[in-house]
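Participant: In structure tokens below, several structures.
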Structure I
Amino acid sequence: MMNRKLRLLGMAALLAVSAAFSGCSDDDDDLVNPPMGEGAELRVVHASPDAGNVDIYAEGVAAPLLSNVPYTATSAYLELAPGEYNLQLRPAGAAASSTPVFETGPVTVPEGAKITAIAAGLAGSSNSADKLRVLLMAESFAAPGAGNAIVRVVHASADAPTVAVDVGNDGTPEIASLARFADTGAAGVALPAGAPLAIGIWAGSPLARVTAFTTPALPSGGEIFVIATGLVGELPRDADGFGLLAVGPTGTIGLIRQNPTVFVLHASPDAPAVNLNVAGTSTNLVANLAFGALSAPLQVAPGAVSLDVLVSAGGALVATYTTPTLVAGERYLAIASGYAANVARAFTVIPLQDEFAPAAGARVRVMHASPDAPAVDVGTVAGSTFTPVGAFSGLAFGNASAGAGLELGAGALTIGVAATGTTTPVATFDLSLSAGQRAFAVAGGSLAAGGQTFRLLIVDVTGFPWQTVSVLPN
């Protein structure tokens with residue numbers, strides 16, 4: 001009975017947002033803006049990542065109360081008269097006579113409460129663990145205290161497990177366990193205002209950090225919902241990727257995407273194993289990275305980062321490098337190349353962003369990171385015939401093909417690397433590509449004798465964390 005009442009009450013919030021966005025007909029004048037003391041304040045947050053834009057109807061009314069409501073939208077509060085209603089959700093633009101994707105049934109609206117109702121879960125699921133629902137949040141924030149904001153954290157991600165929340169991202173979760181579709185309580189949690197705040201998300205047994213966020217500066221005295229939404233299984237940059245939706249008293253503040261992630265690939269033919277530290281400090285980020293190896297994912301706050309590259313054995317400084325601006329929600333490959341002991345092609349770090357487009361086949365992006373190789377054409381090899389691929393031609397050291405990658409068929413493939421404008425490859429490689437695969441093909445090592453020999457370093461970004469494999473020439 002309690003669950004039924006909660007469900008009915010929550011769906012009343014959908015009526016509230018409908019009226020707030022679109023207004024009401026004369027027949028609805030008794031439902032909104034009732035006399036003082038007779039209404040409840042209701043609003044709704046659209047946090048269902050697969051529902052798409054929706055139209056909201058009241059049963060029996062031909063025109064939608066609200067049209068084309070997008071994911072992450074928050075309505076204004078509306079004072080709604082007590083009563084009983086049946087609300088229906090349809091895809092935006094669908095006929096009023098079509099079957100609703102969601103229907104509340106009779107909704108009882110009580111007096112006196114101030115409620116934020118969060119539409120969460122998956123519209124396309126019938127599984128009780130993740131299907132579409134409304135989370136009712138009766139607002140009763142505690143006083144935040146001087147210099148703080150008060151924050152209520154809601155776990156509304158349909159595919160995320162139970163998580164822990166580390167305020168400050170300092171390695172000690174303050175919220176030890178937050179189950180899917182649960183929240184931290186009506187009083188909220190006091191957090192420091194006035195400066196960006198790091199948030200770590202932990203999961204698993206034993207607990208381990210899985211991702212992190214950097215919030216904008218919280219307003220002093222602000223009463224804020226922070227709603228974990230989106231899907232862990234999607235890319236952080238995707239519209240439906242896992243993120244934190246911040247909602248204040250006047251509506252959606254913004255969707256906070258995960259901190260950028262960097263993978264470092266060691267492709268310098270003469271450099272020994274290296275460490276990466278925060279520049280000018282002993283704070284180690286990557287340790288003992290050998291040629292051909294890919295680091296574990298390194299998640300940092302958005303913005304530029306300065307790094308010291310040090311020889312692992314002895315700590316000699318090889319180079320200091322400042323990244324370009326790293327953007328929240330994005331993933332990057334930082335390729336260490338050039339020569340540690342040759343100023344003619346000095347050691348450098350080459351950044352690439354994961355911009356692969358989806359494809360049925362494999363998508364490949366070629367990167368030239370062999371410091372003594374001339375500009376090259378990369379193409380297919382069939383028997384003794386080398387056919388350059390236009391998208392992979394004319395690549396000089398430090399250059400890469402287009403960010404979306406070139407779609408290639410799945411299966412076995414022999415490719416060749418030739419000096420630009422020539423037809424005889426200096427090396428050929430046998431590859432096996434799979435449907436849906438996305439990979440950087442990094443030409444690394446040295447053509448000359450000494451140091452690490454010329455090869456392809458294949459960085460597969462299809463899963464997470466990324467993986468790499470060295471492919472030697474035939």
Structure II
Amino acid sequence: MTASSSTGHSLSRREMLGASVAGTLAASTMSAARTHAAAAGAKQPASERIQVGCVGAGGRAGALVRTFSKSPQADVVAIADLDPKRLADGIQASEEIQGFRPRAESDFRKLIVDPKLDVIVIGTPDHWHAIPTILACQNGKDVYVEKPDSHNIGEGQRMVAAMRKHKRIVQMGSQHRSTERMQSALEYIATGALGRSLTAKAWESTKQGSIGYPADSEPPAGVNYDMWLGPAAKRPFNRNRFHGRWRWFFDFGTGDLGNDGVHRLDMALGMLDAALAAQNEPTVGLPHKVAATGGKWYFDDMQEFPDTLQANYEFAGQPPRLLTYVMRIWAPYQEHEESEGAAVYGDKGYIVMGNRRWRAYGPGNKLLEQGSGDSYEGPHVKNFLDCVKSRKRPYCDLETVGHRASVLCHAGNIAARVGRTLTLDPQTESFIDDAEANALRTRPEYRKPWVLPEV
């Protein structure tokens with residue numbers, strides 16, 4: 001599958017946008033509350049608004065349609081989805097917010113080659129992140145892509161390569177990076193209050209339910225199911241392998257490690273980096289040792305990924321650093337008073353980050369400082385659109401932030417599948433002397449015509 005390049009219009013338009021809003025970008029950042037309330041009445045002049053096409057209209061994609069439609073900086077002018085019902089709902093939601101009706105498409109490629117679009121927003125299942133992102137970069141468009149960055153390590157590497165080659169802005173949708181909660185925590189850590197930090201932890205203990213064993217059936221009316229499968233192997237339709245539940249299957253998703261765990265791991269990485277920088281020590285990159293144990297020990301259903309998992313990531317250094325991830329998606333209780341979160345431990349104190357707050361403790365578990373803030377993606381979208389205009393790296397830049405957290409998810413899943421400690425080469429993102437593990441870095445085969453584009 002190929003797509004013709006059409007970079008001229010979008011690049012010149014982007015340069016014009018950058019020049020027209022240079023003063024605006026120097027002004028104070030809109031608060032999360034104002035962003036959340038922004039509506040069509042607050043839109044910037046038409047000549048300054050970024051033209052957006054959204055791939056996906058339901059689930060997380062539906063939330064992104066609404067948030068980009070609310071942005072004063074953007075117009076959502078086109079939406080593509082394979083499910084006609086979700087597409088109609090997304091079009092209606094955007095029209096109600098913006099006051100005009102976006103163009104509806106069933107094939108995302110029509111958005112990719114549209115020279116009027118500046119940005120592509122990708123809220124699809126994991127197996128449909130890489131191909132649209134790469135094609136968008138090749139066609140001179142900036143990209144907001146949901147987490148994790150890809151279905152596998154090889155795809156993520158190809159996405160980063162496309163971003164670099166075509167000098168695109170790509171933001172991964174780990175929206176906590178842009179929240180007041182995360183930013184204020186990083187500011188506190190930067191004071192050096194934690195002291196020297198050697199270990200960090202991330203966890204997921206929100207109780208989930210069984211998905212059972214429904215029988216295969218016909219796909220919903222009007223859905224192009226063959227295209228929905230995309231590069232994955234062809235198989236009968238099953239509602240468990242479709243909306244909302246695709247994430248539990250090897251062909252389409254990355255399990256809960258890539259679903260919720262990527263947020264917690266990235267929180268831990270961001271806080272650990274800040275703690276190390278505060279002590280003038282090198283920050284961590286990718287781990288060199290990955291070990292994971294666990295499996296389907298609780299639920300009796302069709303899920304293929306573990307429901308119980310502990311993964312250890314050891315980062316090379318003098319001394320090394322250790323990040324531990326624990327997943328118990330059957331647990332009706334919390335850790336550090338957070339059902340899902342991250343923590344960094346230093347020799348002077350530690351910090352705990354949840355979805356709505358952070359707390360820092362000193363010796364004797366004395367509460368030293370705390371902060372709050374929700375996880376609404378509005379500030380993350382604003383940060384991305386600001387960077388589309390300024391050409392600066394966004395908070396969850398794919399190359400330096402998003403891909404690293406995604407590799408940890410993929411490597412943890414691979415270590416659990418092969419059942420042994422893996423040695424990762426951080427430069428090549430491949431496993432040393434382990435053919436079985438390296439075979440899981442990509443798909444055994446990409447089903448034509450949905451092959452991974454060359455970069």
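Participant: If relative contact order in percent (Cα under 8 Å, 6 or more apart) is computed to be 20, which of I, II is the source? Intermediate results must be reported in sequence, preceding the final value.
Facilitator: Details: I: 9; II: 20.
This figure was derived from II.
Participant: Given a value of 14.6, 46 for Rg and Dmax of the Cα atoms in Å, for residues 289-352 alone, calculated from one of I, II, which structure does it belong to? Show your work: numbers first, answer last.
Facilitator: Numbers: I: 12.7, 36; II: 14.6, 46.
It was calculated from structure II.
Participant: Of the structures I, II, report the one carrying the highest value of distance in nm of label points 7 Å out along Cα→Cβ at positions 177 and 297.
Facilitator: Evaluating distance in nm of label points 7 Å out along Cα→Cβ at positions 177 and 297 on every structure, the highest lands on II.
Participant: If you work out Kirkwood radius over Cα pairs in Å for I, II, which one comes out largest?
Facilitator: Details: I: 25.3; II: 22.5.
Top value of Kirkwood radius over Cα pairs in Å goes to structure I.
Participant: A follow-up question, please. As an exercise: distance in nm of label points 7 Å out along Cα→Cβ at positions 73 and 433, calculated from one structure in I, II, equals 4.1. Which structure is it?
Facilitator: Going through each structure in turn, the value belongs to I.
Participant: -9500 is what came out when helix-only ellipticity at 222 nm (-39500 (n - 2.57) for each DSSP H run of 4 or more, over all residues; to 500) was calculated for one structure; which of I, II is it?
Facilitator: Attributed to the structure labelled II.
Participant: Sticking with this structure for a sec: Once mean count of other Cβ atoms within 10 Å over residues 137-144 is calculated for every structure in I, II, which label goes with the largest value? Walk me through the numbers on the way to the answer.
Facilitator: Details: I: 16.1; II: 26.8.
The maximum falls on structure II.
Quick note: the coordinates plus some simple rules give every number you see, no bench work behind them. Note that this is a predicted model, so its numbers are computed, not measured. Cβ atoms are built from the backbone, for glycine too; each structure is taken alone.
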